[in-house]
Structures are given as C-alpha cells and as structure tokens.
1. Tell me which of I, II gives 0.20 when you compute FRET efficiency 1/(1 + (r/R0)^6) of positions 40 and 56 (r between Cβ atoms, R0 = 25 Å, to 0.05).
2. Output the label of whichever structure in I, II has the greatest value of FRET efficiency 1/(1 + (r/R0)^6) of positions 32 and 64 (r between Cβ atoms, R0 = 25 Å, to 0.05).
3. Using mean count of other Cβ atoms within 10 Å over residues 80-87 for the comparison, can you identify which of I, II gives the largest number?
4. For distance in nm of label points 7 Å out along Cα→Cβ at positions 112 and 128, the calculated result is 3.3, so let me know which of I, II that is.
5. Can you tell which of I, II yields 13 when relative contact order in percent (Cα under 8 Å, 6 or more apart) is derived from it?
6. When helix-only ellipticity at 222 nm (-39500 (n - 2.57) for each DSSP H run of 4 or more, over all residues; to 500) is calculated, the result is -10500; to which of the structures I, II does this value belong?
7. Given that percent of Cα pairs over 19 Å apart, derived from a single structure, equals 59, which label among I, II identifies that structure?
Structure I
Amino acid sequence: MYLTLSWRNLWRNKKRTLIAAASVFLAVLVAVIMRSMQVGSYAYMISSSVQFYTGYVQVQGNGYWENRSLNNSIILDEQQQGEIAQIPHVTSVVPRLEAFSLVSFGKVTKVAQITGVNPTIENNMTELKKRLVQGRYLTESPDGVLVAQGLADLL
C-alpha cells in the first residue's frame, strides 16, 4: 500500500522527479569519476616513486631505523649483491648511500639530500640520463656531481 502510494506520488509531478533523479545520477557519476581519478593518481605516484627511486625492496643494516646514521649503513659487496639479485622477481640491485646536509650560500641555507651511486647501475634502473634537462650525466670518475636545478640556482 505505501509502496503504491509512494510510486504514484513520484509521478504526480514528473518534472520534479526527473530533475531529482538526474541530479542524483549526475552526483553519483561525478563522485565515481573523481574517485577513479584519485585512485589512478595514487597508483601513478606509487609506481613513479618505485620505478624512479626506491624499488619495492630496500636493504638496510640492523638498527638503522632506530638510529639513522651513516655509521649504521651497510656496504654490500658484489657477492651479497649477487645473492640479492638471485631472489625471484628481483630485476636489479642498485646500491646507494644517502645522507642529508645543510647547504648554505650567503644568508640562504637549504636542506639537501646527498646520494652516492654507481652511475652505470643507477642509470639502468632510473634512466636518469634521459631525464636530464641540462648538463651531463655522471661518469665513473669518483668526483662527479649531479646537482638539481633548484640547488644549482641557490649556489
């Protein structure tokens, strides 16, 4: 009885019913599209950071996260790198040494991330050489430095 009465009441004013239904449909459609874009953006950000920098696995020394110091970093020799590379689904092993520092010039001081890499292995994973806008990529020389544009402008 209530269902029949409700149904008849809906169609008493067809224009109002159609406007309300269209509004609800449009709101749900916009919400679904926005959520899809949000999920896609998150997936892209994760994929980009994994492909460009960290990979899916990081190997660190015991106690590193309790005291993040260069003294707690590990040095992987070629044998250990080979053992890690043998793990199923591991496509590359890229050793890095990371530190943070304060860089100052005049009265301006900024935080900088310093990353020590093997240029050849690093480029195989990140393809950083292709992404350079200006300058040249690192060589095997131990005194090479690659500086980001923002830090270069500061200096």
Structure II
Amino acid sequence: MRKFEVEINLPAQDIVSFEAEDIEQIRAKFYAINWRRLFLIQGQVENSDISFAVQDTETELYLHIQLNTHSSKADPVFQIDSNIQLVVESKEFLGLLTRKKKYDVVYKNLNQSQVSEQLSLFLNGQIEEMTEQYRQLMHKKMLQEHRLA
C-alpha cells in the first residue's frame, strides 16, 4: 500500500503534517478545509501561504496545492506545483532531428473542482492520466498562440 506525507499550511495555525496510507483520509482533510472562507479573509491574514501538499513517499512525486491569495475572482482560485515531468518530442530540421523537452506539471487559475480532480488522480497513482491532461492543455495553448500570431 502506498504511503503519503501530507502537509497543510493554514493561517493562524501551525503547519500540520502527517503520514497516511488511506486516500479517503487525505481527501477528507482537503474537503474539510473551508477554502472559500480562507479566500474571503485573505486580506486580513498576515500569512498568505495557504497550501495543501501531498508527497508519495515511494516515488517522491509531490503535488503542492496553493490558494491564490492575489486573485480578483469571486471564487477561490488555486495553483498546483509538482515535480511530475512530461517529456515532449518535437521534430526539427525537416524532421531529421528530434528534440526532447521536459516540462513540470504546473497549473495556475484552477477552480476547486479542477484541483480536486488532480488531487484524486495523484492519490490514485494515475500519473499518466495527469500528464496526458497536461499535454492536451499545452497543445490547446499552443494552437491558441499560433492563431493569435
């Protein structure tokens, strides 16, 4: 069974860290946080680092979810940092040369349901699914940038 290290950083509290094998316990901790309230009181809080981090102790892959305290949107907005890597190959010089580029899976401006989905994929070990979603997002962004150019 996989084991995870979890670290929760909330305002006016010490950092809470624990190890868990139970995926449902980790999800319950995430859902128990009142993200909306934290988002609304962010201006009154000195410690603006509001985060939830999970690391798989076996693979040492991690997912760091942080509440974006500088967002002007009405609902909570999150960003995700991770050390999960995606390798993208591109052909150059008329297809004679192949170049590989590594990207870390990093998201900005996600809503709570999108973050929950990424957390569930990570906890269930569906790293390939996470990287495929990220690859599709990168492809969409490249197409949009190409259309604008």
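1. On the way: I: 0.80; II: 0.20.
Checking each candidate, the match is II.
2. On the way: I: 0.05; II: 0.85.
Comparing I, II, the top value of FRET efficiency 1/(1 + (r/R0)^6) of positions 32 and 64 (r between Cβ atoms, R0 = 25 Å, to 0.05) belongs to II.
3. Working: I: 12.1; II: 16.4.
For this comparison of mean count of other Cβ atoms within 10 Å over residues 80-87, the top structure is II.
4. Numbers: I: 1.4; II: 3.3.
Of the options listed, only II reproduces it.
5. Details: I: 13; II: 17.
Source structure for this number: I.
6. On the way: I: -14000; II: -10500.
It traces back to II.
7. Working: I: 73; II: 59.
Derived from the structure labelled II.
Any read-out appearing in this document is the output of simple, stated calculations on the displayed coordinates, not a laboratory observation. The structure presented is a predicted model; accordingly, all values stated were derived computationally and were not measured. Cβ atoms are built from the backbone, for glycine too; each structure is taken alone.
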